[in-house]
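Below you'll find the structures, each written out as C-alpha cells.
Since every read-out is calculated from the coordinates, none of them should be taken as a lab result. Quick caveat: nothing in here was measured; it's all calculated off a predicted structure. Cβ atoms are built from the backbone, for glycine too; each structure is taken alone.
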Structure 1
Amino acid sequence: MFVENLLLIGGQVLVLFVLIGVGFACGKAGAITEHAAKKMTDIVLYVVTPCVMINAFQREFTFELLGKVFLSAGISLAILVCSILLVKLIFHDRDIARRKVLQFSVVFSNCGFMSLPLQKALLGDEGMFFGSVFVAIFNVVVWTYGLVDMSGSRKALSIKKIALNPGIIGFVLGLIVFVTGVKLPVFISQPIMHLANLNTPLPMLIIGYYLTTAKLKQAFTDAAGYLAMFLRLAVIPVAALFAMAPFGLDRSMVIAFVIACSAPTAATTTMFAAKFDRDVKLSVGVVAASTLLSIVTMPLAVSLAFTVCPA
C-alpha cells in the first residue's frame, strides 16, 4: 500500500518538478527575466490565488461543511502555533539575523504555490477546499506573527496589509458565496475556473526561474540549515499527521494539511529577510535547497498520510 501510494504521489510531484524544470530552462535561456517573474508572481498572488479560493468554495452549503471550515481553520492555526513553539525551543543562535531566518523558514511552508496544485491533483475539489482554508490562516499568521517576529517590531504590523491580502480577500469572497448559496453565472464562474487552473503551471515556472538565481552552497554546508530543512520537510508533516490521525477527522482534510505541511520553505522567507536586513543568503539557500529536496520528501510524507488514512 505504501509503495503504491509512493509511486502515485511521486508521479504527481514529478509533474510539478517537470514544470519547475521548464521554468529553470526558460530562466537560463532568458525567456523568463526577473521583471517577468515578478509580474507573473503578481498575477498569481492578486488574480489566480483569489480565483482558486472562490472556485474551491463553489459548493452546496451545508452546516456540516461550514463546521468543517471552522474546524479546519482551528487545526491550521494549531499546526502553525505548535511549529512556532517548536522553533523557539530549538534555535538559539546568538546571531539574530540567522536565528530569525531559520525559525521563519521552518514555520512557513510554500503552502500556496506548491501545495494547492498537489492537493487538487490528489484529492480533487475536497483537497482544494481544505487547502484554501489552510492558505487563508497561513496568510493571517505570516502577516501578523511572521511580520512582527522577522522585523523585531510591532510597528511593522499593519491591519491594512492583512485585510487587503489577496489570499484573505479570496477566502472571504469564497466563504460569502458558499454561505449565501449564490450560484455565479457562467460568464463569471467559467473565467474564475480558467484562472484558477493557472495555479499549477505559473507558480512552478516562477519557482524554476528563481532556482536559477539561488546559491545552494550555504544551505548545504550549514548544519543549522540542514536542521531547519529536516524540521520543515519531515518532522512537522509527520507530527501533524499523527496528531490528527486519532481523532477521526475528515480524511481529505488530514491529507490536505499534511501536503501543506510537507511543502518546502516559503519564498516569503527571503522577501522578509531582505526587507528587514536578516540573513538573505541563508534564506535564499534554504528556500532553494528545501524546494529541491522536497521532490523526495513530499512523496514520502504524503504517501505515509494516505497509508495511515486509507479510503
Structure 2
Amino acid sequence: MKIIPGFFKLIRWSNLVFIILTQALFEYCIYYRVFPSSSRYQNEQHQFFLLVAASVCIAAAGYIINDYFDLNIDQINKPKKVVVNFIISRRWVIAWHFILSLVGLILTLLALPLRLHWPLIIANIVSIFLLWIYSSSLKKKLLIGNVLISLLTAWVIGIIFLSKINIDLLQMEGDEILHVRFFRFAILYGGFAFIISLIREVIKDMEDMEGDRKYGCKTMPIVWGLNASKVFVAVWLIVLITTLVILQIYVLQYGWWWSILYCIVFIISPLFWVFNKLFKANSSQDFHQLSSAIKIIMFTGILSMLFFLLYH
C-alpha cells in the first residue's frame, strides 16, 4: 500500500498543515481579537472553513503539477523521494491535479458571494493557472518563479483578510480604527510570509543546482552564481531581521514581554544563525539544512499569532 503514503507525499501534506494553521490562527487570534463578536456576520464560520478547504485543494494541486513537470529534475536532485511514475502513474497524477483544482474552485464559489467577492474568486482562478505556468516554465526562469511563489504564499493570508474586510466595510462603516488595525496585521504577516518564502525559494534553488543545470533551468544560482545569490538572500535576511527588531522596539511600550522574548529567541536568533551559515554553505546538504531551518522559522512565525490571545 505505497499509493496512499505516496499521495500524501505528492501533495506535501506538511505544507498543507502550514496553510491550515496559518489561516486558522489569523482567523481566531487576529480577526477575532480585532473585531468584537457583535460585528461579525452570519455564516462567517461556514465561509471560513470553505475558504481553508479551497486553499488546501488549490495548493495540493499546485504541488502535484510541480512534481509532474519536475520528474526528470527530481530524479537527479532527490531520487529517493520521487513519487510520479514510480508510485503513482503520470496519468493519475495529472488527473488528481485537475480534480483538486476543480474542487478548490467550487469551494471558493461556495464560500464567497459572487456579487461582493468576485475579485477574490478570479484571484483563486488565476492562482490555479499561475501554479501550472510556474511548474511548466516560470520556475526555470530567473527570479520570476521565486517571486510568484512568495506572492502566493502571502495570498494564504491575503484571501482571509480580503474576505473579511469587504463585508465588514459594508456593515461597519464607523469602525475605521479596527479596519486599519486589521489591515496592519495582514500586512505584517503577509509581508513576513512573502519575504521568508522568497528567501527559502532561492536557497532551494541553490540546493537543486545540479539537476536544474542539467535540464537548462535559468535559476538565480545558475545565472548569477552562488556568491551573488547568497548576497541576494543576505539582503532579504537583513531586511527581515531589521523589521522584526524595529517591531519589537515598537511593542516595548505595550509591555508585551513574552511576545518580545519569543520573537527574539525563536525568530530573530534563528535568522541570525541562517545568516551566519549562509556564506559558509557550499554543498547541497548545507543548503538543505538552511532550507529546513527557514521552514522552522516560518512555523515559529506563524505561531507568534497566539500571543494576540494574551494581549489585546
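From 1, 2, which structure was FRET efficiency 1/(1 + (r/R0)^6) of positions 155 and 243 (r between Cβ atoms, R0 = 41 Å, to 0.05) = 1.00 calculated on? Let's see the in-between values first.
Numbers: 1: 0.75; 2: 1.00.
Label of the originating structure: 2.
Using distance in nm of label points 7 Å out along Cα→Cβ at positions 91 and 251 as the calculated read-out, with 5.3 as its value, let me know the right label among 1, 2. Don't jump to the answer; show the numbers that get you there.
Working: 1: 3.7; 2: 5.3.
This figure was derived from 2.
Identify which of structures 1, 2 gives the largest calculated value of distance in nm of label points 7 Å out along Cα→Cβ at positions 67 and 99. Each step should come with its number before you reach the end.
On the way: 1: 4.4; 2: 1.4.
Going through 1, 2 one by one, distance in nm of label points 7 Å out along Cα→Cβ at positions 67 and 99 peaks for structure 1.
Output the label of whichever structure in 1, 2 has the greatest value of volume of the Cα convex hull per residue in Å³, for residues 235-298 alone. Don't jump to the answer; show the numbers that get you there.
Details: 1: 93; 2: 69.
Structure 1 gives the largest value of volume of the Cα convex hull per residue in Å³, for residues 235-298 alone among 1, 2.
If P(r) over Cα pairs in 10 Å bins from 0, in percent is calculated from each of 1, 2, which structure is the one that comes out at 6, 28, 37, 23, 5, 0? Display every interim value, and only then the final one.
Numbers: 1: 6, 28, 37, 23, 5, 0; 2: 6, 25, 32, 25, 11, 2.
Matching structure: 1.
Relative contact order in percent (Cα under 8 Å, 6 or more apart) computed as 34: which structure among 1, 2? Provide the component values of the computation, followed by the final result.
On the way: 1: 34; 2: 22.
Structure of origin is 1.
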